[in-house]
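S.K.: Structures incoming, each one as structure tokens.
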Structure 1
Amino acid sequence: MRVYVPLTLPRLAEAHRTGELGTGPVVAYAVTPALREWCVSDDIEELEYVALNRAALASLRLLAADPQAVRRRVVVAVDVPDREAGPDPEGLDPAALGRVRVTGAVPLAKAASVHVDAEDAETDVAAAARALPAADGGDGDAQSAVDGVEDHELLWFATQEIPGLVGPAD
């Protein structure tokens, strides 16, 4: 199963140092039955794109919690055995749509690709991260700032490019 793990650049750097995205459980996003129903689509590429964007929103939430992190969303696409990825209770929480928990360790070597905002997105990503609490509270203007960050497509990188994304090792 292809899962999309939300990170920040510092967390990607840590994964690069340790060789794993986490020991489990690791929160990720994937094409779940609820996501399929919500999208009303059978196009797997479209569904995976939606799951990637759900992970990008989760990355934005990680950025909001880490004011020191560079304001760029990061998502790592990883292939894991189906038996290791179970749905996270989705309930009625729209933020949980497509969320899964990977029970085992997630080695960085299993990553298929990395998706990161371009540098020119940093201002909008910073504004969206600042607006998240107000958006969660129902503020329409704040929600517009959060939604506006979706205008920035995440760039695709091969896993071999991770060292260039995170900078030199300490």
Structure 2
Amino acid sequence: MTTFEHRSIIPATVEQVWAFHDQPNAFQLLTPPPIFVQVHRDGRTSLKAGEVEFTLWFTFLPARWHVRHEAGSTPFSFIDRALSAPVESWVHEHTMRAVPGGTELIDHIEITHKSGGFWALFSRLFFDGLPLRFLFVYRHLRTRLGAPRMSPPLRSETGQGGEVR
């Protein structure tokens, strides 16, 4: 198993960063060219519940995924867990926490590559090392550009209610 983590400070509130990730087209916004995403089924009821089936197209090469979204370890975190993918296992926790200057966005991934065949090579080429680092630098840049424009929700995702600060 390989562990990967990328952190950055986004100059926006936690609620704005959460709202950016909760947009229906967030996945498309967070996927860098020349890769594009084709969503087949989006059964999520929130960032913390439901399943999504999609294909990531690497120019002409399709990589099909089926992931489940679930609650993360904090009120402003969620996990996407691969149920089927071009990797053996993938658990990705997205955590957003308030810090001076905005929100710290943390992407933590635990990935196990397949042991043999085409997908073993493919996943190591595209979902490890420098390509994975590039993906998350891009994703955090897109979040940095988009999140401050988001209107925060009137109530928090935690179910606590109350007004947004």
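S.K.: Work out which structure the value 5.7 belongs to, where mean projected area of the Cα convex hull in nm², for residues 25-104 alone was derived from one of 1, 2.
M.R.: Of the structures listed, the value fits 1.
S.K.: For the read-out semi-axes √(5λ) of the Cα gyration tensor in Å, a value of 28, 16, 15 was computed from one structure; give its label from 1, 2.
M.R.: Of the options listed, only 2 reproduces it.
S.K.: Same structure again: State the single structure among 1, 2 that was used to calculate helix-only ellipticity at 222 nm (-39500 (n - 2.57) for each DSSP H run of 4 or more, over all residues; to 500), giving -7000. Show your work: numbers first, answer last.
M.R.: On the way: 1: -12000; 2: -7000.
Clearly, the read-out refers to 2.
S.K.: Moving on. Quick check on the output: 3.4 is mean projected area of the Cα convex hull in nm², for residues 17-64 alone, derived from one of 1, 2. Which one produced it? Mind dumping the intermediate values first?
M.R.: On the way: 1: 4.5; 2: 3.4.
Label of the originating structure: 2.
Coordinate-derived values only; no laboratory data. Keep in mind that what you see is a predicted model, and the values were worked out from it rather than measured.
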